[in-house]
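Next up: the structures, one after another.
Where a number appears in this text, it was derived from the coordinates with a stated rule and is not lab data. Just so it is clear, the model here is predicted, and its values are computed rather than measured. Cβ atoms are built from the backbone, for glycine too; each structure is taken alone.
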Structure 1
């Protein structure tokens, strides 16, 4: 338990942050998995999928502006027996900055599955977000892999997170192969709600800060700091009025709000060429802590949790074989610098504890 009679700096001393408590284990989100949630075979395995998508690429190219339009296509995958299965799908471009031809030659894709396609691997899936490569160059596979890693790391930290499945996709228009690149399939945030026994509610306007779960909010703030991401807000609405920027929310039965972060391509970890810092720095790899002061009471527990998961997080990097040796080493060093801050009380106070935001 957190001793509120002590200062936050005292609570985060070296001795305190290595205490493992029952409260922490119950707060990690792992206790809230819902056994009655719909099955999702798509996310039950960590193996890389091999897919082929037939798509009208030229039509997608023309449909980058305005309201996106769905077009007919086909998706081929291998079932549990290793047999190729082809299903009809509808697909469209999605996203904002990555959808622009000025940013990416290949847009992110949203896939819509009809009833007959929602079987086997795609049981209970209606729509899927596909995080695609930006340019058809080998380095762009590395950006996708590092963004996938960000999702995987957050999955290790809490069940209140959007799961991801890595895929190697061959995109074809008729007989012509447009590209063959890595992509990420994302779990729908409403399925996260079903899985965790919470409610999926779209929110307009500003979130009530008093309803945000302190532990999960502190954990998210630390995670975003870890990956060097300032392109998010847990409270303020995006330009379209829907809250919030790169964060969804689910509600527990006691009306507590759990944040679900997503879209990490602007982070220092991923380090895409088009990424810019929202805070004005010209170096997206430079970390800025943007956690909320309101949730600081649980920050010591969140720090313990992240320290206890360090070996698992580093193991995720080692297990991502497709990551180049250069990016493998850069990633481990980047994470190591984060843990240097957590392990040094002075650095922790200067770079995290004293940097929280009121809103």
Structure 2
């Protein structure tokens, strides 16, 4: 990250004075997924604009540094007055979009005359902007032209701070996952592995998830696809030893695809499409820092399960409240989840319907943002 930040200004010097720059800033890969549909929609409407995409985290930059819709991709240097002035002088953006909850004090302070928008913003009651020590900071929010927020609570918090220039547009990730579903990507070898059987797809799993899953699948006839969050050799070998009769995706071929009950996906970039093959799903991360993206499974109308650390994820809590998702604290709950989805058709179809309708009812944030920022 530090090395990448040092290269930032060399990249920005390639921007011409007459380039119309639209700047999107994402902290990491998750925020990029919230920006992606907006970037691509913007590029299709304004093809002559140049897209500047910045990241703070290597997890975003290293994976998306060659993103085809961006003309310039950089690390955002640390939030100092000098860095902010230099960055904006070299990039001279016409519009700026910060994604989810990016508040960079000095950069914001330097953008008094540049249209600035916060996209898919979500705040909670304990957010630092509401604390006594942040009064000096939240005054800089007046430089935002608009806040596009995910829910009413966030809008109320902004109102409490004195900012009424917000609209509940929703989460742009709904548009992204819906677009991916519509792409309809297929994988011949994986379809051969599935062999018309019911499939339990476990995505973005960690060791704790995998241990629980291994203790829960003895009584199911479903085949299992595991796409772990980490795909280094040590972790893949751990999963291979944990699940007898398993094979990696890189070892799969026409001759052996039907011979195994467990498929371990040892590559990145395809998980989002694999949920289409699922009968039901499990989303990893709930025994660590937090669950991963549940919408990628929900868009296909599949029941979802995940671990206990889900409180910070609105869509997970929404689906729990509606009955489309299940929180699994241990293998007994996961066994019950699998049993119901495999053997109780009425309950299974109800969960499918809830997940599918939840996504369908929440698409459209991208178009709302495009429409309301056209005048800028």
For which of 1, 2 does relative contact order in percent (Cα under 8 Å, 6 or more apart), calculated from the coordinates, equal 17? 1
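A value of 17.6, 56 was computed for Rg and Dmax of the Cα atoms in Å, for residues 155-218 alone; which of 1, 2 is the source structure? Each step should come with its number before you reach the end.
Values: 1: 17.6, 56; 2: 20.6, 58.
Computing Rg and Dmax of the Cα atoms in Å, for residues 155-218 alone on every structure in 1, 2 gives 17.6, 56 only for 1.
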Hey, distance in nm of label points 7 Å out along Cα→Cβ at positions 131 and 211 derived from one of 1, 2 reads 2.7; which structure? 1
Given structures 1, 2, which gives the highest value for mean count of other Cβ atoms within 10 Å over residues 147-154? 1
Of the structures labelled 1, 2, which one yields 22.2 when Kirkwood radius over Cα pairs in Å is computed from its coordinates? 2
helix-only ellipticity at 222 nm (-39500 (n - 2.57) for each DSSP H run of 4 or more, over all residues; to 500), calculated, reads -8500; among 1, 2 the input was structure 1
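So distance in nm of label points 7 Å out along Cα→Cβ at positions 203 and 315, computed for just one structure, reads 3.3; which one of 1, 2 is that? Mind showing how you got there, number by number?
On the way: 1: 3.3; 2: 0.8.
Of the options listed, only 1 reproduces it.
Figure out for me which of the structures 1, 2 the number 9.0 belongs to, where mean projected area of the Cα convex hull in nm², for residues 171-330 alone was derived from the coordinates. Show your work: numbers first, answer last.
Numbers: 1: 12.4; 2: 9.0.
Derived from the structure labelled 2.
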Once FRET efficiency 1/(1 + (r/R0)^6) of positions 139 and 267 (r between Cβ atoms, R0 = 30 Å, to 0.05) is calculated for every structure in 1, 2, which label goes with the largest value? 1
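Rank structures 1, 2 by FRET efficiency 1/(1 + (r/R0)^6) of positions 227 and 323 (r between Cβ atoms, R0 = 25 Å, to 0.05) and report only the one at the top, that is, the highest.
That would be structure 1.
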